[in-house]
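> Following this line, the structures themselves.
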Structure P
Amino acid sequence: MQPKTKSRLAPLILLARSLLSLTLAQLFLLSQSAFAQDVASDGDFEEGQSQYQLACAECHEGALLEAPQRTALALFPPERIVQSLESGIMATAGMALTRDEKRQVAYYLTGRRYDENQTDTASFSCEPGLSPGAKLTRALAWNGWGGEVGNTRYRANETTLTKDNVGQLQLKWAFAFPNATRSRAQPVVTPEVVFTGSQDGTIYALDSDNGCPLWTFNADGEVRGSLFVDTDDEGVPETILFGDFTAHAYAVNAQTGELLWKTKVHDHEAAIVTGSVIAHEDTLIVPLSSLEVILASRTDYQCCTFRGALVALSISTGEELWRTHTTDRPRPTILSSAGTQQYGPSGAPIWASPTIDAERNLVYAGTGENYSSPANEYSDAVLAMDLDSGELIWSAQLTRDDAWNGACSRNAPNCPEEDGPDYDIGASPILTQDENGRDIIMVGQKSGMVYALNPDNGGLIWEQRAGSGGTMGGIHYGMSANAEKLFVGVSDLPTNNPYNVGPSHPGIHAFRPSTGDILWRRDLSNQCEESRFLCWHGISAAVSSTDELVFAGSLDGILRAFDADNGDILWETTTLQDFGAPNGIEARGGAIEADGPIVVNGKVYVTSGYDKWNEAPGNVLLVYSLNGE
C-alpha cells in the first residue's frame, strides 16, 4: 500500500501567522466551535454530521491508518468530498447516501456549501515568458519517474550543483495547485517547460523560468504518478503519456495540450493508476493498482476481486497490445465471520513505475500483497515480462504468504487469515551496473530489506536490511543508484508494529551495489513540533543523486542535500510553510511523500503536501536554484 508527518510550522500556516501562540489543535477546535455556533440550528449541518458518523467516522477518526483524518478533511473543498463520494475513492461508501446527503456531509466537514454551478475559479496572476502558441524546441532533461528507463534517479551529467555551492540553493519559484490538499505528481522537465499532474486531474505545462501555465488539460481523475514524454528524434517533447485515478491512460499533445486518445485500462470499479507509466519505442506500459485494499475494511464488502496487472498500449493509437495479470481470476472461497462472501486470489497490485530493460527486451515490475486468501506466488515479487508479448519470463518472490487489506487494521471480518505483513514493493526496481560492470536489479521493500537480483533470471545476488520495516515501511519509494553506491531512503514509522524487525533507521543510507555492504548510515533526528497531524522524520519519498550529492525530502517536510561520500547534511530547508500566492492561489507545503526531489541542470524540483495517513496537507511544486536565479 501507499505509505506518512510533522510540522516545523503548523499546517494551517495561513491562520497561524496571525495566531502564533495557538497550536494547530487549538486553531482547529476554535474554528469548528465558531462554525458550529453559526450553524447549530442548521438542518443540513446536523444531517451531514449524522451521515458522517454513520458512513465515515469509523475510518476517518483514526481507526483506519490509511484514511485521511478529520482534520485533513476539513481542509478539502466541498466539491472534492462530493466527487470522492460520487465517483472517486469513496464511491462505494457514497452508494448508501442520497445526492443531498453527500452534499450535507461535505458541508459538515468543511463549513462550505457545495456549489452546484461551480466554474473554474483559478486565476493565475503571472505571465509566462514564452509567447502563446510558441513551439517547444528544447530537449527533455528529466523524463518519467526515474529520469531514464532504468529508474536510477541518478544524474551523471549534473555539474552545476556541487558540494561547494549546494548551500546557496534558494527558492526560485513556487506553483500552487488549485483545490489540492496533496501534491505528489513528480514533474518532467525541459529548459523551457515543466510538465506535471495534480490532485484534481489537471495537467499543467509550466514555464520553466517562473512557473506560469502555458496550457492545461483536464483528466477524469487525480494524476498521482509522473508523466512520461515521448519525444522526436531531437529529444523535443511530442506526446505526454500518463494514467489517472479512474484507471484511464492518456496521450496528450505536448505542444498544445490537445487530447490525442484516452483508453480505459482496467474494468474493476476500484482500479486506479498510481504508478508512473513508462514507454519504449511505440509501447506504453501502464501499472494497475486499486483502492479495494481500503474498501475491504467494510464488513459488508465482498472481498476481494481486483487483480493487479501491467497493460501495454500503442503510443500511436492507444490500442491494447497485451495485458498480464498478477493473479488468477478470483473465485468464491469462504464466508467471512460476518457472513460475507469471500473471493480469492486477489490483489498483488503494481503501485510503482515499471522498469525497461531494452537489451533483454524485458519490463520489470514490483508487486504488492494479496488482498485475500489464498496468497499466490506473484505477490511481493519482482516480475519480468516480455516487452512484445507480456509473457512472464521469470519471477522473484521476496515475501511469501502475504495477504492483507484495510480490514486488518481494524480486526474486521474481511482480514485474511495470513493477516499481513503488507510488505509491498513500492519502490521501482532499479536496473543499473555495479562497480564491476555487472548488470544488476536493486529492489527496496516495505519490509526494510534491499535485494539485488540477476536480470537474466531473477536470482538473488545479495540481500541487506536497511530499516526495521513494517506495514508503513521500511522502504516505500526512496532509492537512487549509480555504479558506486545505492542510496536508500527509509521511513520506519513508529506505527509499524507488529511487523517491524530490529532497530529503526529513519533516514538515508548508502550500500555497495556489488555486495550490499553498508557504506554509511545517516539516521535523522526528530525535529517535529507538536501538531495534530502525524509528525515523523523518516524518508518515504524517492531520493535522487548526482556524483557528489543526494537529495531527499522527509515526512516532516524538510528537504535536504547530503554528501554522497559520507551522508553529511550540506543544506536543508523546510517546505512545510506558507509560500504566499505565487500564481494567484494560496500556497502551502506539507509532508514530502512518494515522489521526491529531482535534480536538473542546477535546479531542484520537489512537490510538498500529503493529506493521507494523517500527514500534513499541502499543494505546492517548489523549484530551488543557486541564489534563487
Structure Q
Amino acid sequence: MSVSRFLHRLAIVAIIGTLPGCAAWIGTKPAPAVEDPARQQAMQYFLQAKVFEAQNNHLGAIVALRSAADLDPSSPTIYAQLAQNYDQIQDDRMAINFGTKALALDPERTALRYQMVRWLNSVGDPQGVAVQMRELIRRDPDNWQLYSHLARVYLETGQEELIDELFDRLLEQPDTPVDVRVNVAYVLSRTGRRELADRVFQQVLSADPTVEDAWLGLGELQVSRGDRQAALASLREGARHVPESSLLMYELARVIESGEDLAPIVAREDAAYLYRLGLALSEMEKFPMAARVFEQIVGQRPINVDGWLDPVRYYLHVGRVDRAEEILADAVAAMPDSLQLYLFWGTALEEAGRHEDAASVYERASHQLADSLDLYLVWGWNYEQRRMWDAAVEVYRKGIVNVGPQPQLYIRWGIVYGQQQRWHEAIARYRKAVEADSTSADGHLHWGVALQKLQEWESAVEHLTRAVELVPDDGFALFYLGSALEQASRERSVPGDDYFERAVTVFRRLLELNPDDAYALNYLGYSFAERGIHLDEAVDLLTRAVRLEPDNGAFYDSLGWIYFRKGELQQAEENLAQALQRMPDHEDAERAVILGHAGDIASALGQQEQALGYWRQALELEPGNADLQEKTRTAVQPAQEP
C-alpha cells in the first residue's frame, strides 16, 4: 500500500472516530443490559396466553396471564388482557377486578373504560358506572351520549342534584351543537327541571325556529305541566315554521281535544296547513274534527286543483264517496278546464266499481276539453275494461277527429280489433299509427304481433326488429322479436337459416337485461328442448323459471320435456306431474300441450293405457291436432274384459 493511501485511510478512521455514535463501529461492542428474568418469564406466559386465546381456550389463557401478572404486576397490558378473557367466560366481576388494576396503571385506556361501564352495569354497580362515565367525559367532553348515560345513572341512584352541574358545562359552551342542547332540555324536562328546560328550548328556537325537536320538546313540556293551551300554541306555530314535519302536525292533532281547540286554527290557517292537520286528525280517528277541517278548506273556495282534491281525498279515505262527488262537482264548476279534476273524478268512480258513471264524467269532460289526448285514452280504456268494443272504438275515432292522427289512439283502436281477432283491421290501424309517427315503437311492436297471429313471419320479424331498433332495451319488444324469429325458423317457407340463431341472440340479450324474466327463460329453454340442443343449459334455464314462478304449470311442463329429451324419464314424469296439478289455471292450448307431453312420457315408461288417456284428453281440447290424432289412432288399445 502506498504512503498516500495509508495516510488517507488513517484520515478516514480519525474522522469516523470523532463522529457521535460511531464508536461501536470501530471499538468493542458494549454488552446488552441484563433484562429482569421475572419479566422475561412473564412475557413467555403472555405469549402462551395469546396461543390459548387463538384456540378459544380462555380458561387456559387466564391461568397463563395470572402467572404473568404475579411475575410482572406493573404491566397494565397483562391486567387488561385478563379482564378481556374473564369477559369471554362471562365472569364480569373478575373482569372488573382486573380492568380496575389495568386502569390504575394506565388511566388513558379509553376502550377499556367503555367495557368497564358495560361490566359494571351488568353487576348492578351504578356508582362504579358513574365513576367511569365521568372519566370518559373528561377525555371526550363533546360526546352527548356520555352525558345522557351519566344523567340516567344519577336518576337511578337518586342523585338528581348532580344533573344540573353535569349539563351546565355543556350549556355554557358556545360551540355545543343544537341537537345536544335540545337533548339536554329533554332530559331536564323529564327529570322535573322544567323551567331550565323551557329556557333552553326557547333559546334554541329563538336562534332557529325550524328545529323540529325543540318544538316537540316544548309542547311535551307544556302538556306535562298542565298548560295545554300553551302546548297548542307552540305546536301550531312549530307546524307553521316546519311545514314538512308530519310529527309536529300529529302532536298538534293529539293535543286538540275539542271544537274550541280547533276553532282558532281553522279560522286563520291556510288550506295547505289545514290539509296536513286534517290528515293527522283523520289518522288519529278524530273524524268529526277532520271533517270540519276539510269543510273549511272547501269553504275557502280553493284556487288550485290540489286545494279541491285535498278534501276529496279525505272523504274517499273515510268512504264518503257521496261527499267527495259533491266537492268534485263544485270543483269542476269552479275550474271547468282542469283535466286533472275530471280524470281524478272518473278514476275514483272506477275504483268504486261505478264504470258507467265514470264514462259519463269523461263524456262531460269532452265538452270542455275536446282536444285532450289523455282524456280519450282514459275514456276508451274505461270501455275496454268492460269489453265494450264498439264504444271504445267510437271514443278513439272521436279522439282522432278532435285531437288529430295521434299514434296512441290508432294503437288503442288496433288493440280493440285485436281483442276481437280482427287482425287485418288491427293492422290497418297500426299502419296509420306508424304513418303518423314513423318512430312509434309501440306501433311497430303491435303491428308485428298482429302479423305473428296471421303467421306472416317475415313481415312480423321486420316490424318487431324495427321496434327493437327504436327501443333497444324494451323487454316486450325483445321477447316478441325473439318469439317471432323462433317461430319463423320452424316455417320452411321462410328463406334463410339464421332465424333461430337470431332468436337465441335476442333472448340472451333479454336475459342480460333481466335475468329474472321467467317467460324468456322458459321460451329459450323450451326452444332448445324442441330441437334437442343445449339440453344441460336448457335444464338450468327452466329450473330458474320454475324457481321464479313455482305455480306455473307450463314451466314444469317445459322442464319435464327437457328431461324427456335427455332420456331421464323419472325426472320427466315428476315434473309433468307438477304441471298436471297446475293445469287448470291454463288455457286450452297450453293444457293440450301438457297432456300431450304427459302421454308421450307415460308411453316411454310403458304405461300405454295411461298415455292413451292423456292423448285423448288433449285431443278433446285440440280436435284438429294431426299429431294427437295419429297417436290415439295407432296407440295400443287396452285389452277388453271378456
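> Among P, Q, considering only mean projected area of the Cα convex hull in nm², which has the greatest calculated value? Before the final figure, lay out the partial values.
Details: P: 25.6; Q: 62.7.
The maximum falls on structure Q.
> Now a separate question. Given a value of 0.05 for FRET efficiency 1/(1 + (r/R0)^6) of positions 149 and 293 (r between Cβ atoms, R0 = 25 Å, to 0.05), point me to the structure among P, Q it was derived from.
Answer by label: Q.
> If distance in nm of label points 7 Å out along Cα→Cβ at positions 445 and 549 comes out at 3.4 when worked out from the coordinates, which of P, Q was used?
Working: P: 3.4; Q: 1.7.
Value 3.4 for distance in nm of label points 7 Å out along Cα→Cβ at positions 445 and 549 corresponds to P out of P, Q.
> Let me ask something else. One of P, Q was used to calculate mean count of other Cβ atoms within 10 Å over residues 397-404, giving 16.2; which? Write down the numbers at each step before the final one.
On the way: P: 21.6; Q: 16.2.
The read-out was computed on structure Q.
> I've got another one for you. Between structures P, Q, where is mean projected area of the Cα convex hull in nm², for residues 157-380 alone highest?
Numbers: P: 15.3; Q: 16.2.
Looking at the calculated values, the largest one is Q.
> Identify the structure, out of P, Q, from whose coordinates helix-only ellipticity at 222 nm (-39500 (n - 2.57) for each DSSP H run of 4 or more, over all residues; to 500) was calculated to give -24500. Before the final figure, lay out each step's value.
On the way: P: -3000; Q: -24500.
Working through the options, I get structure Q.
> Oh, and also: Figure out for me which of the structures P, Q the number 1.00 belongs to, where FRET efficiency 1/(1 + (r/R0)^6) of positions 501 and 533 (r between Cβ atoms, R0 = 30 Å, to 0.05) was derived from the coordinates. Mind showing how you got there, number by number?
Values: P: 0.65; Q: 1.00.
Clearly, the read-out refers to Q.
Only the coordinates and a few stated rules stand behind these numbers; no lab work does. Here the structure is a predicted model, which is why all the values come from computation and not from measurement. Cβ atoms are built from the backbone, for glycine too; each structure is taken alone.
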